[in-house]
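See the structures that follow.
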Structure P
Amino acid sequence: MRVGYLGPAGTYSEEALRASAPPGVEEVPCASVWDTVMAVQDGLVDRAVVPIENALEGGVAATLDALAGDADRVRIAGEVVHPIHHCLVARTEIDLGEITRVVSHPQASAQCARFLREHLPQAERMTAPSTADAVMNVRNGDGTAAALGSRLAAELYDCRVLAANVEDRPDNVTRFVWLAPAGDGADPGPDAKTSIVFWGAGDESPGWLVEVLRQFADRHVNLTRIESRPRRVRLGHYMFFVDLDGAADRPPVSEALEALRSRVEEIRVLGSYPAATGDSQQAPG
């Protein structure tokens, strides 16, 4: 089985893949989160692992937008909650006061914002496609730059860890999802979780969102997460991502989804899959 992930080697996506994959998978690095999702859509890989939500920074926009907008032949097949511990990495040992630039993925930089303010206020912030790319960047740089990345990346690219666990909170975790082709169905089991996205019509009407969410509340369907993203049509129009307990094809969830169809312009079931508990890990379905 070929499994795509945000590359290159040494990213947290690769860590999550290795922590939850069945034996014998072939790891396929991709250039971006969008490319990783679309690799499943286009049949270039059998499965993929992408980040969807971080405990400190919330939803991962690239994943949500790809699933809602471009990847109509992809479903969420499983999830894994993986601890994220960032290291400050440099090519060689260097004092923090000598660092002129800090390079990382925007999510990693945001998760370490307090550390950067307090210990590296003089350093310019620069972005990279992934944390592993950031470590590779400083390895090939002039020696005055540092990266925020994993200890694995530091080891892979022969760099030095200047400081460990520099994330703002020690309980920092990211929820990753396993993606599969939409037609490749599997029973999510008794502890199923479902992810959906919906938008319009009537989203400018008073009480529209309350009426939509009431369809779940009236049927005692528990919502575990709700997040809005711009629809990229006009200002003030949003799509809403919802995670809920239960499988999409079983009551009462199926009844709530059917009631929603007459109240929204579009609703898509992104997948029903086994729910992870705490820091547990789920292999792909």
Structure Q
Amino acid sequence: MEIRTLRYFLAVAELGNISKAAVFLHTSQPNITRQLKDLELEIGKPLFKRGKGMILTEEGHYLKNKARQIIDLFDKIDSDIKIINMGDDKVTGTIKIAGGETYAMNIIGNVFKKFHKKYPLVKLDIYSGATNEVIKRLEKGTIDFGILIEPAPITDYNFLKLPCFNTWGILMRKDSELATRSFILPEDLSGKPLLLSNPSAHTNMIKIWLNKNLSDLTIVATYNLIYNASILVKDGLGYAFTIDKLINTTGESELTFRELRPKLISYLDLVWKTEIALSKAARLFLEEIKKEVIKYESILD
């Protein structure tokens, strides 16, 4: 099974049409058809249902997911190897970072802005996802760094504590009952419809703060990214546990944010795999991040 064949298969699977895939890949339809037949013979199962368009079979769906992971990893390795022997003035490639929604991305952006002036051929690729998705990508080697919101399994990786933290609170409508409070106490949420983030570590942290079992809460929805949850809050579904500085609550916004009391904060960590060597671009970027952390610590001292 060759990478080229997987690229052909993936193009047809995503575009749903051999002719469109041929145009996209700059090759002929007969060539793609032949490659797909050979792939199906090698696997021993049909990957598509032929009809109006190319519809994936169950085996096809499975291979599509795996093929994307394989190709992403292959492309990353290929890019990293090509730049190993380049001088610093010719450093190129893409630094891949995955993380949950957090204001810590402001640090990444500020550092990369200066970094990009020094190494203009390097690009930044950001993926936003929940903690479990970030860890999956780290384990598969398809990203260089992850940004994890504590509590998180940082001891399983190399990690650098970032000079910032998130403050937890409640996102709500400005005309809601609790919007008149300066802060939110655990008892304020008794019987209130709640939206919780999916990652279990954060859910457990909130449960400890509330001093209640999840079964005692009125959970109306769970979410992994706050933007869609904020729409549900705006529509009056309930109160969302989230961190600060993610949703605009100023001006004409219908939403407002109130911190929790006792105060609940989560620190942030930049993590990378211990046994995987970073690319030259990623190593240089990490050095710049470390300088930023040291600079911040010296200001505090």
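Read the figures in this text as sums done on the coordinates, not as results from a lab. Keep in mind that this is a model prediction, so the values were computed, not measured. Cβ atoms are built from the backbone, for glycine too; each structure is taken alone.
Structure above, values below:
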read-out: Comparison of P, Q by mean count of other Cβ atoms within 10 Å over residues 107-114 - largest value held by; value: P
read-out: Read-out Rg and Dmax of the Cα atoms in Å, for residues 67-226 alone, computed value 20.0, 62, structure in P, Q; value: Q
read-out: Structures P, Q, by mean count of other Cβ atoms within 10 Å over residues 3-10: label with the highest value; value: P
read-out: Winner on relative contact order in percent (Cα under 8 Å, 6 or more apart) once structures P, Q are ranked, highest first; value: P
read-out: Structure (P, Q) behind the derived value -13500 of helix-only ellipticity at 222 nm (-39500 (n - 2.57) for each DSSP H run of 4 or more, over all residues; to 500); value: Q
read-out: When FRET efficiency 1/(1 + (r/R0)^6) of positions 59 and 115 (r between Cβ atoms, R0 = 30 Å, to 0.05) is computed for each of P, Q, the largest belongs to; value: P
read-out: Which of P, Q leads on mean projected area of the Cα convex hull in nm², for residues 75-130 alone, largest value; value: P
read-out: Structure (P, Q) behind the derived value 21.1 of mean projected area of the Cα convex hull in nm²; value: Q
